1. Figure out for me which of the structures I, II the number -10500 belongs to, where helix-only ellipticity at 222 nm (-39500 (n - 2.57) for each DSSP H run of 4 or more, over all residues; to 500) was derived from the coordinates.
2. Match the computed value 2.1 of distance in nm of label points 7 Å out along Cα→Cβ at positions 24 and 136 to one of the structures I, II, and report its label.
3. Out of I, II, which one gives 4, 15, 12, 12, 9, 8, 8, 7, 6, 5, 5, 4, 3, 1, 0 for P(r) over Cα pairs in 5 Å bins from 0, in percent, for residues 8-63 alone as computed from the coordinates?
4. When Kirkwood radius over Cα pairs in Å is compared over structures I, II, which one is greatest?
5. When Rg/Rh (Cα atoms, Kirkwood Rh), for residues 48-87 alone is compared over structures I, II, which one is greatest?
6. If we compute distance in nm of label points 7 Å out along Cα→Cβ at positions 112 and 128 for structures I, II, which one ends up with the highest value?
7. Rank structures I, II by FRET efficiency 1/(1 + (r/R0)^6) of positions 16 and 104 (r between Cβ atoms, R0 = 41 Å, to 0.05) and report only the one at the top, that is, the highest.
8. Given a computed value of 27 for relative contact order in percent (Cα under 8 Å, 6 or more apart), which structure among I, II does it belong to?
Structure I
Amino acid sequence: MDLVIRPATGADRDPAQRLLSAQLIEHGLPADPRGIARGIELAMAPRTSAWLWLAEREGQPLAVFLANEIVSVERGGAVLWVEELYVVPEARRTGIARALLSRISEEARHRGLRAIELEVVPTQKAAFALYRALGFADVQRKRMSLAL
């Protein structure tokens, strides 16, 4: 029962949509099916800066990862901004998120990226513990958003 971590393909649209919808619902955020589908299409478009990856066992998708390469003057190059990382509840605390982030980090280094950056909901104690164990450092900022 090896864990497979790989970039999503066109055949992964439905599993990616289910996983991303579940994450948004779990966090009490709007889970508009059309919006999620549009985001997936953009993430899979040719020459996209997005990374859409899945982790699966025996063909069962257990986790989804969505990030975007962005330019950072602070880091002096491209960084990977993690938009979504979700593991299905029944597979949590089994090492899937750690393995997924390790594989993503390896690929990001290979591509010459300077950092991986993300935000964590303050109530996500397990996520904080995982990220800190992997070497992520706290950054004292407050994210703001303007819906357009």
Structure II
Amino acid sequence: MGGSPVGKSMTLTLVVIGIAMASVAVLVSVKRHRNESELEQHSISAEKLQSLLASHQQTFLFDVRQPLDLLAYPELIPGAHRIPPKEVLENPSLIPRDKDVIVYCTCPGDKTSRTVLQRALLLGYSRIKLLKGGLSAWKAKGYAVEPYRESFRL
């Protein structure tokens, strides 16, 4: 069964392309799984946060919502400190490195909290977590919030 050299070359090229595409798909899947696993390790549910706060363990809680989100929902989890995400990304030392820290936002998929978390992890912070579901998850459980009264810039 002889085929033309051009046909064999085309078949070989298609096989190589197929293998390369499969390899990329596997790498993307592995990376996604690793990121999800890391996120799970560095996240906390609203229930666990409530228990942690009720136990009076020293935990620093930071609201890292975007200004427009804060304008829409001018409230905080009691004891939380407000840090604009831009400021904490430019100056991560605003978050203590040697203390237990939890960040939260109101973004779909916890986007801002994830960004802050990933930046902190890259800089060697190990005691930081994000509140899964953010302020919305906290409020959905009926936990207390307090009004945010400080001025801020949009």
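No lab work stands behind these numbers, since they all come straight from the coordinates. Just so we're clear, the structure is a prediction, and the values are computed from it rather than from any experiment. Cβ atoms are built from the backbone, for glycine too; each structure is taken alone.
1. Structure I accounts for this read-out.
2. I
3. On the way: I: 4, 19, 29, 24, 16, 6, 0; II: 4, 15, 12, 12, 9, 8, 8, 7, 6, 5, 5, 4, 3, 1, 0.
Derived from II, not from the others.
4. Working: I: 16.1; II: 17.9.
Evaluating Kirkwood radius over Cα pairs in Å on every structure, the highest lands on II.
5. Numbers: I: 1.14; II: 1.04.
When Rg/Rh (Cα atoms, Kirkwood Rh), for residues 48-87 alone is calculated for I, II, structure I comes out on top.
6. Numbers: I: 3.7; II: 1.5.
Max of distance in nm of label points 7 Å out along Cα→Cβ at positions 112 and 128: I.
7. On the way: I: 1.00; II: 0.30.
Sorting by FRET efficiency 1/(1 + (r/R0)^6) of positions 16 and 104 (r between Cβ atoms, R0 = 41 Å, to 0.05) in descending order puts I first.
8. On the way: I: 18; II: 27.
Only one of I, II returns 27 for relative contact order in percent (Cα under 8 Å, 6 or more apart), namely II.
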